[in-house]
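Structures for review follow.
None of the figures in this text is laboratory data; all of them are computed from the coordinates on show. Predicted, not measured: the structure shown is a model, and the values here were computed from it. Cβ atoms are built from the backbone, for glycine too; each structure is taken alone.
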Structure I
Amino acid sequence: MALCVPEELTVKIVLEATDLRPLIETIVKETLRIIDEASRATGERIAYTEPEAAALLGIAPHVLRDRRLDGEVSASRCGRRILYKRSDLFRLLENNRITQR
């Protein structure tokens with residue numbers, strides 16, 4: 001059923017991508033926070049080895065290693081193992097977000 005609305009009562013909203021970007025970024029950050037909290041509540045691991053962390057990110061382990069050596073992501077050494085906290089992996093993703101121009 002179509003509504004008949006007089007033209008003088010219609011409103012046209014024009015938004016540029018730059019107008020929506022702050023709202024979208026806020027929604028994405030909040031969504032990631034909720035996902036992170038939910039995964040912690042379900043017993044997700046707090047740290048991953050370099051190969052595991054790289055697999056979670058969908059990149060090769062040497063790429064993650066290079067990011068660590070360049071100081072782009074924090075990690076901890078436990079014996080001979082390098083471990084990455086989930087929060088550090090999320091931070092790496094957040095800090096490397098690509099925005100459209």
Structure II
Amino acid sequence: MTEQEQLKFQKMAGQIENCFIRCGAEPQDINRRNRERFGQRQIFLYKGNYYRVDQAEFDGVPFLVIDCIDNPEYASVGIMEDVDALPLTLTEEEVETRIREILGNEE
């Protein structure tokens with residue numbers, strides 16, 4: 001990921017985490033060791049599911065990835081499944097809409 005793409009990722013990841021909170025998700029103080037060791041972002045709990053923003057590249061193109069798991073033991077060590085990938089080209093409004101859809105909170 002280029003430096004510009006990394007900056008865009010950080011900005012959008014923060015926007016997504018703020019959207020999690022606006023939708024009622026609660027930040028969790030879990031997985032601290034792996035967060036620091038592997039640079040993982042904070043995990044949020046919403047309606048029994050744990051969510052986190054991550055990054056991945058598909059065919060050399062960077063994406064924001066929304067990870068999710070319903071198992072608190074797995075969440076506590078950062079083991080989660082990818083549920084959606086968002087291109088860095090989305091607008092703030094498109095990101096907000098997609099996150100609300102993922103959470104099932106489309107109000």
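General observations
- FRET efficiency 1/(1 + (r/R0)^6) of positions 27 and 67 (r between Cβ atoms, R0 = 30 Å, to 0.05) derived as 1.00 - corresponding label from I, II: II
- With respect to distance in nm of label points 7 Å out along Cα→Cβ at positions 11 and 91, the largest value across structures I, II is given by I.
- Test item: helix-only ellipticity at 222 nm (-39500 (n - 2.57) for each DSSP H run of 4 or more, over all residues; to 500) calculated as -16500, pick one of I, II: I
- Test item: FRET efficiency 1/(1 + (r/R0)^6) of positions 3 and 51 (r between Cβ atoms, R0 = 41 Å, to 0.05) calculated as 0.95, pick one of I, II: II
- Read-out Rg/Rh (Cα atoms, Kirkwood Rh), computed value 0.94, structure in I, II: II
- Label whose coordinates, when distance in nm of label points 7 Å out along Cα→Cβ at positions 35 and 59 is calculated, return 3.5 (choices I, II): II
- Taking relative contact order in percent (Cα under 8 Å, 6 or more apart) as the criterion, the top-ranked structure out of I, II is II, with the highest value.
- Computing FRET efficiency 1/(1 + (r/R0)^6) of positions 19 and 75 (r between Cβ atoms, R0 = 41 Å, to 0.05) across structures I, II gives 1.00 for structure II.
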